[in-house]
Structure I
Amino acid sequence: QFGEESFKAVYDIDDAETFARIDRTGKLPTTSAPSPGQFLEAYKTAFAQGYDSVICITVSSEISATHNAAVNAAALMPEHDITVLDSQSLSMGQGLMVLAAAETVENDGSKESAIVAAQSVRERTHLFAALSTLKYLAMSG
């Protein structure tokens with residue numbers, strides 16, 4: 001959120017516009033995790049499309065309330081098979097877990113094998129960052 005304007009990252013605003021706004025205003029946007037209601041809608045959509053189960057791999061619970069929102073939404077659908085995994089990572093660390101799970105489901109068809117594959121990637125993943133500037137980190141304090 002920039003001031004009173006709200007955006008969904010990726011859908012309503014891209015990285016270039018985000019950084020341009022930061023540079024113009026000198027202020028960082030505020031962020032919020034998706035609500036349990038948003039996860040609930042996503043789960044309902046998946047089951048309405050005929051899926052038997054859902055594996056939801058979230059950004060690290062240590063840096064976001066996203067994981068808790070996903071878990072809370074899953075608890076509202078106890079009659080459905082929903083597994084929420086904490087990636088304990090972000091960015092491509094989370095993405096690698098998703099790719100491993102998807103590939104396993106495609107090859108094996110087993111939700112259990114997909115979960116094991118995702119967890120295996122999580123245990124072997126370490127995130128490093130090389131920043132072109134410290135400007136935005138400095139702005140965040």
Structure II
Amino acid sequence: MFDNIVFDFGQVLVKFDEAYMTSRYIADEADAALVQSVVFDRLYWDRLDAGTITDDEVMAESKKRLPARLHEAAAQVYYNWIYNIPEIEGMRSVVEFCREKGKICYLLSNICTYFAAHSDEIPILSLLDGCVYSAVAGKVKPNRD
């Protein structure tokens with residue numbers, strides 16, 4: 001039997017929904033779609049996950065691709081996405097069940113240093129015994145190295 005359980009974060013413990021996160025700050029659908037396509041572009045997020053680009057660099061590059069009227073909204077979306085990731089129904093119970101059975105529970109996630117720095121603000125993570133964040137570790141998964 002297993003003694004250690006490893007969870008991923010987005011789409012496992014929480015719902016990572018870019019449209020939802022964007023719509024919390026931008027009501028106009030066209031503006032929201034534009035900001036979403038820029039702020040959550042894999043061009044940036046893959047590098048964020050790897051720890052090879054900073055938040056300031058992401059915002060500077062994003063602003064180059066957006067009209068000035070959307071700069072503040074884009075920053076709100078970017079710096080607040082971590083507060084707009086609802087827990088997936090039932091996953092808190094799964095983690096609690098594993099813990100009750102004496103399992104050691106970890107998080108292993110491709111995620112940025114901004115998230116790692118604010119991870120204590122994510123309630124479900126308090127149930128875990130440890131967390132490994134790709135940007136902090138300098139390795140993304142999957143990776144054979």
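Read the figures in this text as sums done on the coordinates, not as results from a lab. For clarity, every value in this text was computed on a predicted model and none was experimentally measured. Cβ atoms are built from the backbone, for glycine too; each structure is taken alone.
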Source structure (of I, II) for distance in nm of label points 7 Å out along Cα→Cβ at positions 12 and 28, computed value 3.9
II
A value of 34 was computed for relative contact order in percent (Cα under 8 Å, 6 or more apart); which of I, II is the source structure?
II
One of I, II was used to compute helix-only ellipticity at 222 nm (-39500 (n - 2.57) for each DSSP H run of 4 or more, over all residues; to 500), and the result was -12000. Which label is that?
II
For mean projected area of the Cα convex hull in nm², the calculated result is 10.1, so let me know which of I, II that is.
I
From I, II, which structure was distance in nm of label points 7 Å out along Cα→Cβ at positions 4 and 124 = 5.2 calculated on?
I
